[in-house]
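The next part holds the structures, each set out as structure tokens.
Taken together, the values in this text are just the output of simple stated rules run on the coordinates, not laboratory data. In this text the structure is predicted, and so the values were computed from the model without any measurement. Cβ atoms are built from the backbone, for glycine too; each structure is taken alone.
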Structure I
Amino acid sequence: MDTTLLILVAAIPLAWAAYRWHQRQTHVRSRRDLEDALKHLFEQEYRGRRASLSSLAGVLRLGGHAVVTLAGRMQAQGLVVAHGQEFTLTPEGETLALQIVRAHRLLERYFADEARLPLGQVHAEAERREHGLTPEDVDRLSAALGHPVVDPHGDPIPTRDGVLAPPSGTPATAWPAHTLGRIVHLEDEPEISFAQIVAEGLRLGQRVRIVASTPERLVLSDGEHEFRLAPAVAANVFLAPDTGLEAEAGLRRLSDLPTGERAEVVGLDESCQGFSRRRLMDLGFTAGARTRPFLETFASDPRAYEVRGTLIALRRDLAAQVLVRPMAADTPPAAKGAASR
């Protein structure tokens, strides 16, 4: 047989394999673009806005022809309704979008709590992983995390039945000056603004006041540190009235106690959800438990704490989720059966 013919015959399986691989990749990209588009439409409607061809093109990084083709595909599948160059979800589209949003926010919770990724990385990692999950996978993930109700940015997580709490909080730019508020949501888009918020050290559940405001700068304070943000960035920090355990007088965070000072656990920060919350409770940090910082390492992180007669090493960010009340030396033991929170 001619050598050229032999080479061609041998190349056929390789060419077929390459063709099948290309088909699979095209299918994966097509599914990803459609799901990302539905998620964008849902998030826009959730905030009282409408998605458009231009907003889809920006979020998905698609050219004009590609985004028009995608919009036509969604219309043909009965997932969206067009209003000129704007779109709204149909009930079928909203159902599918909620499944994607649920998968994304649960993955963010997993990457923040269990994988311990920096907060600035969890969104991108969830974006990469959300498209391969089945509804059954998502149900198992929710159960493993203890069915958390908010993601690490404060966004509510849809239930299995598609129930989603309404948005909460007021942008810091509209919050009354010198009024104590609790951070309930940190908007993670655009990425550059969220990166600045994280770099400043602001976190979910933190109590702050607006202590200064100019057209160029908004200054927030938690009583110890000041955080200076441009108004466009500060608008992505949402505050709500400070209520619940965090507002109770005399409470401190376990991470702020001096070494050796005894305290009684009052509860856990509301922002502590899922795996982290379950882990702290399993370690004994429940209401009424006695604790004290026992040992501090050279770098101060992690730190050893005594709780229920056992030494536990906790990183500072996790110890900051435990709310305690400092005790006088002669404080009697807490009553048995104190309710955990």
Structure II
Amino acid sequence: MEKNILNNSIDRSWIDKWNKPLIISGPCSAESEKQILETAKKLKNSYVQIFRAGIWKPRTRPNNFEGIGKEGLEWLKKVKKDTGLMVATEIANAEHVRLAISFDIDVLWIGARSTASPFTIQEIADSLEGEKDKIVLVKNPIHPDLDLWIGSLERLFGKGIRKLGVIHRGFYTYKSSQYRNQPNWGMLLNFRSMLPRVPIICDPSHICGNKEGLLNIAKKAYHFFRCEGLMIESHCSPDNAWSDAAQQITPDHLMEMIKKLNVCDRKNEVDLDSLRILIDELDNNIITLLAERMNIVKKLGILKKYSKIAILQPSRWEKIMDKSLKLGRDLGISDHLLKGIFQILHEESIKIQNSILK
């Protein structure tokens, strides 16, 4: 499908009507009717427009809490009636779609695990055919695969769904990080450049995995990367939450955060600060990778000590340099820069291993 067709034909009326950032909030999981209604009532007269709660929870391993199921849809329906808020939940298969529609859920989102499977997306798209009034939001796939993300939108669009948007919830990374899921702001910019009319909702809760970093991520998403809205998890008693307790906040805390967000002082385009944020993210990645590299250097030092292998291995060093310089040239990096970096790394590695040897 041509991306300009997706751009030109998408229906943005569901988000443009607010004329302010869209805020989606509510607990990670529906746990009880009391918990759902208490949280929703505290959000009713706030800045929040859509109340969210997970009804089905995909878990990595069995025998963990996998969601309250159909009963929770009754509670969401009551929230909608009692508060006037729109309601949203995650769907992962055709049966979820059927049940959510039968309870008149306004917004359906597709989780990162589901987005990673074209078969799952196609099943959901087929079951949504003809539901032109439903708002469907697609979370980014677990790994940074732009084509997979856009392909999910195209499958839904192909079945007549026009009220589409995406949720940026960050990406899995194999390295240790300050985030639960790496923001990868550069990929978000690439998505925006390819599909500028598709609304983007940022999910700081799943990016951070904790309460402390939420405001920082929300500010970056809204002010520097022009996200149209935020999805932030809130709970009437977050410390007692059945899932993701560490990243949920109270409705009062949410209101304080939105005030600090300064929604009236929004930047209109990517600027110098946005590019600096990209540099900062890359610098953090480099430092984290360097730390992991030096940990491996220490392990090598121990092995060399007990195997009586010399610390300095000239042939190995030459192979590393030749391979690295070739890759650098392919990527447009000067030999001078790479030689300087690898010389420093080599000297530091020898220093570490010599200290182990002594």
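State the single structure among I, II that was used to calculate distance in nm of label points 7 Å out along Cα→Cβ at positions 32 and 312, giving 7.0. Considering all the candidates, the number was obtained from II.
I, II: which one has distance in nm of label points 7 Å out along Cα→Cβ at positions 64 and 88, as calculated, at 2.8? The correct label is I. Could you tell me which structure in I, II was used to calculate relative contact order in percent (Cα under 8 Å, 6 or more apart) as 12? Value 12 for relative contact order in percent (Cα under 8 Å, 6 or more apart) corresponds to I out of I, II.
Using the calculated result 12.4 for mean projected area of the Cα convex hull in nm², for residues 48-239 alone, pick out the matching structure from I, II. Considering all the candidates, the number was obtained from I. Taking distance in nm of label points 7 Å out along Cα→Cβ at positions 72 and 304 as the criterion, the top structure among I, II is I, with the largest value. Given a value of -15500 for helix-only ellipticity at 222 nm (-39500 (n - 2.57) for each DSSP H run of 4 or more, over all residues; to 500), calculated from one of I, II, which structure does it belong to? Here the read-out was taken from II. Here FRET efficiency 1/(1 + (r/R0)^6) of positions 152 and 320 (r between Cβ atoms, R0 = 35 Å, to 0.05) was derived from just one of the structures I, II, and that gives 0.30; the source is II.
If distance in nm of label points 7 Å out along Cα→Cβ at positions 56 and 296 computes to 5.6, which of I, II did it come from? Of the structures listed, the value fits I.
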